[in-house]
Structures are given as C-alpha cells and as structure tokens.
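Read-outs throughout are calculated quantities, based only on the coordinates presented, and are distinct from any laboratory measurement. Model, not experiment: these values are computed from the prediction. Cβ atoms are built from the backbone, for glycine too; each structure is taken alone.
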Structure I
Amino acid sequence: MSKHLSHRDPSIRVVLQPKDTNSQGSIFGGVILSYIDLAGAVECAKTTKQKMVTVAVKEVQFKAPVYTGEVVSFYTSTTKVGNTSISVHVDVEVLRGHDTIDVTEADLIFVCVDSNGKPTPIIRT
C-alpha cells in the first residue's frame, strides 16, 4: 500500500498502452523512468522558468508492476534548491480497484543551464 498521496494533485497522470509493455506483460521500466523524468521537469518549472536538464537519477525503486490500461499518477516534491540545481523526489502510484498502490519512487537532480549548456544560477520565478 502507498502513503496515499492521492490527496495531492499529481504532476502528471497517464494511462499506459500495450506498446509500453515488456516481454513479461507489465509496463517496461524505461517507460516509467521517462515519465518520472518528465514529472521531475514539471516540478522544476514551479521554481524557475529557466532551462533545466536532468543530470542524475540518484535512486529508483520499482516496488510493484504496472499494467496496461492502469491510470498512473506521478507525485513530485522539491527536496532541495541549490545555486544551480534542484533535487526532486517522485512517487508513482496506480489505482487498482479501491486500493492505491505505491509502485515506484525516485530521486533526481536537475541543473539549470544557459544557452551554451553550461550551469547557471537559478532565478526563482
């Protein structure tokens, strides 16, 4: 069971399709990771409108499989804002019947970059 984050609004919510499955019939982990990255970017946009790039996925824990047709919610929180970086935590949940299942969590680091791709100080918006 999850921490029941459902009382918050997710950064993103998606329904996964058959094209997203692996050979075992569940959703491929790389698909979940791509949505985690996107959700993290949405969270960064709450702090700054500058260009942010993913520099690290510090930890990912796949706790339970996700299946085709499930509504997957990605909840985010900023854990640290540095001079040029933002750390984000992402919790991923699915609703199965009346149960909310905690399926994945991850910690990411994004860096603010200038037009040359070099780190630059974050300007909060």
Structure II
Amino acid sequence: KSSKGGGCLIATATYGSEMALEVQQLRELRDNQLLQTESGTAFMGMFNDIYYSFSPIVSDYERENPLFKEIVKIAITPMISSLSLMENANSESEVISLGLSVIALNLGMYLGVPAIVVVGIRKRI
C-alpha cells in the first residue's frame, strides 16, 4: 500500500461502517494532518506496511466473531480518542511534537497502566 493508505479495515469492521464517526476521524486525520507533512507521510508509509500485514486477518475475524469485535472495540476506542489531539497539527513541527505526544500517551495507556496494575497486584500477593 502507498502512504496514501486505503481503508481503515479494523476500525471499519469494529464500528460497522466506513461512515462511522471513528472511521471518518481516522481518515480525516490521515488526509488532513499526516499526509500534509513529510514526516507524517513517512510515518504513514511505515505504518501502512505494518498495518496491512495483519489488518485484513483481524477485520475478517471481527466479522466472524462478535465477542472478538467487542474486545477490539474496547481496546482501540481509547487510542482513537487520543488521536483527536492531532487535529490541530498543521505544520511539520506540530505533527512531530503532537505525534510523539500521542504515541507516548498510548504507550502509557496500553503498557504503562497495565504494568503498574500488575506490579501492584503482585505486591499484595
């Protein structure tokens, strides 16, 4: 896939339509912020190489398994919400700084918080 990207396969399967608000948010972020800068375009190229290597399998499985679809929805909704921070990124430096901030926020949500919870539980056992 090119850096222009294609469909948001996992989000479309998760939210049920290419017209879902969350899918539109992802598409608008890609088209209006990321692809307007060199760093955003480079990021999308690398992201697409990774994303399209597994997203068709995940989205197909979501359509076959309603429970898996709900688990994916619970997992990706905070990440999609955090991407709204990128809506005001209109320059190269803003895309880089806000992009790194969103990545750090998501690492904290998806890795840091669970790690802290696990450590807290282990200390009590």
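Given a computed value of -4000 for helix-only ellipticity at 222 nm (-39500 (n - 2.57) for each DSSP H run of 4 or more, over all residues; to 500), which structure among I, II does it belong to?
Values: I: -4000; II: -24000.
It traces back to I.
For the set I, II, ranking by distance in nm of label points 7 Å out along Cα→Cβ at positions 51 and 83 places I highest.
Tell me which of I, II gives 4.1 when you compute distance in nm of label points 7 Å out along Cα→Cβ at positions 75 and 115. Could you put the intermediate results ahead of the total?
Numbers: I: 4.1; II: 1.9.
Derived from the structure labelled I.
When relative contact order in percent (Cα under 8 Å, 6 or more apart) is computed for each of I, II, which one produces 31? So the calculation was done on I.
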